[in-house]
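There are structures below to look over.
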Structure P
Amino acid sequence: MIKSYKTIKEFKMKRILLLILISACFTFAQEFKKTGTAGFIFLEVPVSARSAALGEAAIALGDLNSDAIFINPGVLGFSPQIHSLSVSYANWIADIRHIASSYAFKTGAGVFSVGVNAFDFGTMPRTVKVGGQRVYDVLGTFSANALALSFGYSRQLTDKFSFGVALKYTNEKIDIYNASNLLFDGGILYYTGFGSFRVAAAIQNFGTETKYRSDMFRMPTLFKLGAAMEVFGGYNEDYRVTAVFEAIHPNDNNERINVGVETSYQNMVTLRGGYKFFYDEETYSIGIGINPKLPVPITADFAYVDFGRLGDILRFTIQFGLL
């Protein structure tokens, strides 16, 4: 009887262990299936140097001007500039060139904007396998590139709330093959009234699946929640320290958190730093912004981003404005 009891107990223990292992396998399989399952990944790369220097925690910043179309179109409603123009450049991983530009026009009916985000992957040798041998012949070269063209609209509904939307055409091309899609971005910015504390929410790259040759793939949709506050001083004071926070839920990876701080003297010289949590390679970033206080608003931003084993990224942005 004792032996039978022990046998039954051991069987139950084995069954519990088996269920735990099966559950763990399913959990791991779900995580594995989620990682790297989306295309058009270039859309997740930060565009502006200011955003990159702050660890990409930027959706709650109220003074992004035309760059907001890439980060949170809802911010554009608070832009004080009638015209704003931005140009960014970065020599990304593996000598990939990243170029972006945006323009926004403020009217009585709202703010209209357009943005171009382009990647040039360069040229690569075209090879063909020689029959019966494990060698290849080089037959010239081929090129690859990616492009996103955005059209946005934002409006400030009250002195504390603004919303924005953007329609985005995306295309990736490798040699003679290409894939394209229409995507949607949207966001809001809300000043809570508690000091300068504001919260923001944004959705990026929302759209249906598309096809590359015969393979279907989904879009790299991002859901973001953010907050920002001047923890010392304000925009109209000599010294200012702004803290930013952002939580990200991507559909092709695990949840992530970005934090950043920028400190400014008379809005002429601004030092920035950021950190990213739960990323594979990216960690810290630093940057500087220069505003010479010219009659026509011009700012220059620089960012250094640590990409771990993939190297370092330098990003540059220049903004022009007309009040």
Structure Q
Amino acid sequence: MANIKVFGHKSPDTDTTGSAILWAWYLNNHTTTPATPYVLGELNKETQFMLSRWGVPQPALLESLSCEDEVVIVDTNNPQELPDNINEAQIVAIIDHHKLVGGLETKSPPTITMRPLACTATLIHDLMGEAADTLPKEIAGVMLSCILSDTLEFRSPTTTPHDKAVAEKIAKELGVDITAYANELFAAKSDVSDYTDSGLVHLDSKKFPVGEKNIRVSVVETTTPIAILDRKSGIIAAIKHILEAEKDTDDVLFFVIDILKEEATVLTYSELTKKIIQSSFEVSVTEDTVVLPGIVSRKKQIVPVLKV
């Protein structure tokens, strides 16, 4: 039997990396299907911290994909976030909590599970059934990390009572204080000192169609936003270089999410970014940054309202 390749989106975050690990673990230990988790890029500091904290090996980088590969896609269904030849592979399953984008094509009917939860790991918990009650400590730790990361410790409006209940159940079994552990995750997430300006733009970045434009929406979640905003001029210069290199990208929206204040600051450095922010959030844009109170979720509060 072929070894299933399990992976999520480019610019891998904690949930997409953890979900690949979780589902591969489940397939290997509770089915007859062998599987291997992969990532599609460099891991961020929070994700590295999670793997180190729970003693879980980092998944290998997926360097190529062939038409013979059988794959499970987790935490995305957007072709722009996947390998360029994803439609040539044998997609056997998709497990996701994002809106349906369209564009994926399969050679045979896949198993698709999509639910309106804050975290793919919560969905995987449910799909595991009784196996979710017997998770090894390190696998349970990964699942808890994914939920706390994607919900910003339940601050995000995407959080459902079920996400919170699953996280609290796992934390109790592990003897972990949720707030203390979330603070450790967010401290790791907020350490961007060794990222280049371009690296910050690509750290957590996804492309979406907005009207007739193709917009890269980049988000940096942090407890110390000033450390990023102090680099504004360098980040704007990096964005301009990225736009020169990415011919299919019309512009970049760069949001700095203040986890503690629960607000976003977005860079409005060009006529197009100003127009999009004004139209989408009904605010007046007079400078090169705008503060958006209460905005913390790209999935629920940013992408759905974007318009030119």
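Thinking only about relative contact order in percent (Cα under 8 Å, 6 or more apart), which of P, Q has the largest value?
When relative contact order in percent (Cα under 8 Å, 6 or more apart) is calculated for P, Q, structure P comes out on top.
For which of P, Q does mean projected area of the Cα convex hull in nm², calculated from the coordinates, equal 25.6?
Among P, Q, the structure yielding 25.6 for mean projected area of the Cα convex hull in nm² is P.
Which structure, out of P, Q, was helix-only ellipticity at 222 nm (-39500 (n - 2.57) for each DSSP H run of 4 or more, over all residues; to 500) calculated from, if the result is -4000?
P
Just so you know, all these numbers are worked out from the coordinates, no wet-lab data involved. Values in this document were obtained by computation on a predicted structure and should not be read as measured data.
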